[in-house]
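Pasting the structures in now, so scroll down.
What follows draws every value from the coordinates through simple rules; no lab data is involved. Bear in mind that the values here come from a model prediction, so they are computed numbers and not experimental data. Cβ atoms are built from the backbone, for glycine too; each structure is taken alone.
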Structure I
Amino acid sequence: MCDTAGTHGEASASMPRPAAGTAVDPIALEPVDEVEILTLVDNVYDALLTSDERTRRAGSGTGMVKAPQFEEGRTSTGMIAEHGFSALVTVRRAGRSHTLLFDTGLSPDAMVTNAGRLGIDLGDVRAVVLSHGHFDHAGGLAGLTGGRGVRSLPMVLHPLVWTKRRLAVPGREPEDLPTLSKRALDQEGFEVIERREPSLLLDGSVLITGEVDRTTEFEHGMPPPHQAWTGGDWVHDPLVTDDQALIVNVRDRGLVVLTGCGHAGAINIVRHARRLTGVDRLHALVGGLHLGGPAFEPVIPPTVQALTEFAPNLVVPGHCTGWRAQHALAAALPDAWVQSSSGTTYRLAAAN
């Protein structure tokens, strides 16, 4: 869930702090020959976007459904877009391929419907990773459990993903956010793995950051309306401490960083990824950057400046990034910026 209520002053009240616990530094992340990130669910679907050597678009007419209003009795469909995020990540190394699912979108059916229209078999998924506990990243779990067997399928998440949260915007009734149930996930057969620390997956070729160090002076987190239940009271929850990202090291190219909402801050996440892996080069940044709305728009200029200094080859801001940040990133990084769209695959390969 990405809320934009509040002001810059309110957001600034939440100062950054290092993540609790001992950092694991550096981590031996195995370089891969290739990584493909397929955006199963995002806020946008544009059937007219064109493919190129690193981007494969779903295009128009993906899938067919019955429609008696047409002479043929059917019509073409496209990809579902909604306020949520889900990506299928496939890594290839030494002739072997492995796939995991990173977040599952907002609604129970969007992710599985889009996968079906693309001919994707979710039965090949080796693990599920949740970037954080907000429901627009976990809602598709219902469709996943209904569409395939998940007995003992590992699910990696932060232990605070179960946090009960709400939006308490002044002048409005507080709105409780749907909260994940550990009991339900256990009963459905997921092997829930709770970790605050980094995790290596898929034979050491994928790194999940765990808690992200907050080191920048400008990425302050969520404004006061975003609250968490402590067991006795509702308190401001600025940091969304369960926020984590996925990292892959493409051989001779550098790091590929995938975020859900990027609540920890895009620059904090990239810095953390570089420190954890010992790899300085940022090759690509894909996913939600949470820069939309009045509480976060003042963060856009320093974020764009810092990201420009990293000089990535590919930037695909999606989900909760916001249109002002999209325009700023496209202007600052015209050769790297690519429009996100549900059903798009981004292929990042090692240098020949």
Structure II
Amino acid sequence: MKILVTGGAGFIGSAVVRLAIKRGHSVVNLDALTYAACLENLASVSDSSSYFFEHADIRDREALDRIFRQHRPDCVMHLAAESHVDRSIDGPGDFMETNILGTFKMLEAARKFWVENDQPEGFRFHHISTDEVYGSLPDDPGIQFTEDTPYDPRSPYSASKASSDHLARAWAETYNLPILVTNCSNNYGPYHFPEKLIPVVIINALEGKPLPIYGDGSNVRDWLYVEDHADALLTVIEKGQIGRTYNIGGENECSNLQLVEMICAILDEKQPRTDGATYADLITFVTDRPGHDARYAIDPTRIRTELGWRPSMTVEEGLEKTVQWYLDNEDWWRPLLDRKGVGKRLGTGKA
């Protein structure tokens, strides 16, 4: 199968590309190479005869039409998006342009290709989204997001993703484009760009800097190891029912404070501080993010029962692997610290 992956040089996209090629698929990586993209993420597959790279923007319709004509993909996995909530608070325009307008142009380019090729039966357009479109949950373990949870986005980022989800479903209903939609929980793992919580905490700890936690650290997230997510996405594109939405969760809920304390404990064991103190001593509570959602949690029943998928990694196992990867790969993350906005407090609402 030839898969067109948008955003394949990003964190989740590159995990999908690596796994797809490992499983014998051919992959076209379409990426604009914005600030969070890293072609180094794909070094292990870049010389493969099954890998093709197209430097293009999903908002460039002419480029999209050429790529569809030239590569003739069997399916699309649409991951390209602006994704950092804090950046969306300070500069929502890029999120509206890329996540909404870009998705519209992708859908139209895919529809044109699909129609002009007599609507091949096996064609799929898989739109990859987030659980943040559902809003915030109460502190009740019996309540989780399902595929029927009403949308209630609270940030410019989640609003832009909710909009793109609606576009994908509208193109399915109006034009019969064979659409699949997935909404995932928080991803983490190797190659995570160092502006998100887990890599920020690991890198700051190694450098003896404060470990910033928003508010009182009670916000709860469900953590999904990125390689598990890649496996789930390929399962959906291969086995999912057209028109269906699948929520992909890690089945690993914990508060931000608990998460950071776990990372500190792993670092205490793997690379103790030279001053004898614990890394947890560096934890620093900072002013909360505006509109910070209290809790996310996914009910994964549908993907488990219909497609037979569930995560393989507990958060404890995944964090151990992730911390070790950052310890072993400073040459990857060190240069990224110089990119625009990295290491600075964003999302205060004052920009």
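Observations, loosely collected:
- When distance in nm of label points 7 Å out along Cα→Cβ at positions 65 and 281 is calculated for each of the structures I, II, the largest result comes from II.
- helix-only ellipticity at 222 nm (-39500 (n - 2.57) for each DSSP H run of 4 or more, over all residues; to 500) derived as -11500 - corresponding label from I, II: II
- Each of structures I, II was scored by relative contact order in percent (Cα under 8 Å, 6 or more apart); the highest score is held by I.
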